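Following this line, the structures themselves.
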Structure 1
Amino acid sequence: MQKLLYKEFNLSIHKFYFIIPFLTGALFLIPQWPFFLALMYFFFISVPNILSSYNSQNDNSFSIMMPVKKSDIVKSKILAFTILELTHLATGVIFALLNIALYKTDNFLFDPNPAFFGIAFTMYGLFNIILFPMYFKTAYSYGIPTLTASITVVLYITAVELLVLFNGKIAYYLEGGSAESRIVQWIVLIAGIIIFAALNAAAARMAAKRFEKVNL
């Protein structure tokens with residue numbers, strides 16, 4: 001697994017995709033920006049380009065010729081994507097803290113607080129469990145899987161933003177500054193991390209089963 005992950009980051013995935021999180025993370029410094037969008041650029045830029053490079057390099061065909069299990073190939077790719085997602089989240093946290101320090105004001109949309117990042121963890125997990133089982137059904141076609149997963153998470157985040165915007169009670173707990181609200185926000189963060197891990201594990205199992213049936 002370690003060698004497969006090494007291959008992903010040294011042969012399959014360009015180093016530029018580790019720079020993108022810092023570029024998109026800087027969007028957190030824009031006042032009143034829809035901050036979830038900064039994390040979504042991973043879906044719009046990195047994912048389709050990485051999957052396209054897999055095809056152009058015949059990466060999956062090359063991988064199955066190595067003396068490794070197909071399931072390990074799937075796991076290494078999902079783990080590589082997960083690391084990239086965590087990089088986006090980590091840079092997001094850094095720039096979110098800078099935003100809070102600079103502006104000290106509430107955002108019109110969701111504020112960058114612990115609950116925000118808990119929902120973001122869930123967003124990435126939801127994206128992965130849709131993308132990877134669909135993609136590894138062929139291990140080649142990535143357009144429909146990427147589009148389906150992207151549309152799903154956009155709808156999910158839109159629903160969250162509208163709930164916070166128009167439901168005062170939900171806004172109180174997810175964006176409030178009281179001790180009670182802050183406890184809820186940290187619970188949402190912890191729950192989001194657990195959901196992220198569970199959805200990734202499920203995505204790996206489902207994708208591995210489908211990849212076993214693929215003949216490249």
Structure 2
Amino acid sequence: MAPRFALYYAPEISDPLHQAASSWLGRDADSNAPCTQPSLPDITGITGDAGNYGFHATLKPPMRLRDGVTWHDLLAETIALAATIPAFDLPHLAVADLHGFLALRETEPSTNLQALADACVAGVDHLRQPPEGEEIAKRRKSQLSPVMDANLIRWGYPYVFATWYFHMTLTRRLNDAERTMWMPAAEAHFAASLAMPRRVAVISIFSQAKPGTAFVVAARVKLAE
């Protein structure tokens with residue numbers, strides 16, 4: 001099958017959050033190299049799915065490109081889009097429980113984050129191959145609201161615009177006992193890197209060569225200053 005591409009927020013390689021997250025997930029999404037994880041029981045099983053996607057917050061969800069559209073078209077469109085969006089400060093992040101998953105979430109709302117996600121969803125959508133019936137049926141098993149279902153049909157994904165929320169996934173879904181153990185472990189692991197201020201200065205394009213393979217950083221595109 002054709003590769004998939006996504007526009008994500010991901011910390012740059014020089015950001016300590018990149019190193020902390022790569023260690024936690026066991027993989028560096030830039031180099032696709034394995035990383036030594038903290039010595040915690042079954043951390044590989046807890047973080048495996050998140051590690052496969054790479055540390056990120058979704059802006060434009062994974063998509064296949066329309067026939068005749070190339071990677072270079074996507075890169076050029078992303079460069080043009082990024083040039084219209086000024087870089088901005090990222091709100092402080094904290095480890096949070098998100099419907100049973102642990103994730104990094106912003107501690108205060110950010111209109112800049114929402115605007116960035118909205119721009120990415122709409123800005124390159126003309127390059128996207130619409131989802132097939134099987135993919136739509138799979139998404140609909142999640143009992144989507146009418147708004148989410150309309151998003152799925154129009155934009156290929158339910159959680160965009162008003163239903164989008166910033167999150168950087170750290171674990172699979174946890175039960176209560178697991179969450180009691182893993183929440184403080186994640187908070188301790190990320191404490192130093194999360195204490196530092198950071199800016200959203202790039203859009204990261206991730207690619208997946210074929211189903212089941214890991215997502216890797218294909219390019220980082222600078223926002224306007």
Structure 3
Amino acid sequence: MTLEESSGNNQVMIIAGLGNPGNEYADTRHNAGFWAADAIAAKFRVHFNQKQHQAITGDLLLHGQTHLLAKPQTYMNLSGESVSGLLITHNIEPTELLVIVDDINLPAGRIRMRSSGSDGGHNGLKSVINHIGHNFWRLRIGVGQPCNERDDPHGKLISHVLGSISEREKEIFSLVLQEIPDMAAMWLLGMGNKAMTRYNGIDFTAKPDNDSP
């Protein structure tokens with residue numbers, strides 16, 4: 001759907017960055033969705049000054065249209081409760097939703113946008129799928145996996161995603177987050193497929209600071 005096609009709606013699309021609320025989780029890999037939402041908010045001067053359906057939200061204005069940027073506060077595993085409530089209240093179809101999450105199956109420095117798909121083992125996506133189905137857009141931000149997961153792999157993965165990032169990872173995520181707002185804007189403008197083509201293949205660990213795709 002393009003902005004022109006949806007000009008009759010008050011709030012046309014929703015972008016939801018998933019994470020866990022609270023200062024103790026702020027710098028953990030599982031909060032990459034929150035980081036992305038904050039980067040988008042900074043670029044488009046969005047203020048998270050509303051509370052609805054267990055989410056903090058703000059209006060995102062782009063080309064004369066008002067969209068909704070949201071950070072569910074339910075904790076990751078219950079994200080679908082918040083997201084589904086937002087869709088119902090604003091009369092928005094799942095295909096007009098972009099969910100941003102961390103992804104252990106992608107290395108740090110890689111991102112991947114898709115228009116639908118499985119949860120990929122991500123509990124936040126699993127919760128959203130359980131509430132609204134598979135047909136919504138998702139943007140995965142790679143956070144990698146622990147180096148050695150032979151012993152108690154599940155426990156190591158939990159420790160990894162809930163662990164704080166290193167200085168090197170901060171540099172990598174900074175490069176990724178610089179591009180997320182433009183990627184989100186392309187999606188809002190009906191150019192999701194173009195955004196996939198442009199960004200899905202980039203390795204930001206090899207991307208100079210002053211380079212742009």
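Taken together, the values in this text are just the output of simple stated rules run on the coordinates, not laboratory data. Just so we're clear, the structure is a prediction, and the values are computed from it rather than from any experiment. Cβ atoms are built from the backbone, for glycine too; each structure is taken alone.
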* **Top of 1, 2, 3 by mean count of other Cβ atoms within 10 Å over residues 53-60, largest first** => 2
* Hey, relative contact order in percent (Cα under 8 Å, 6 or more apart) derived from one of 1, 2, 3 reads 34; which structure? -> 2
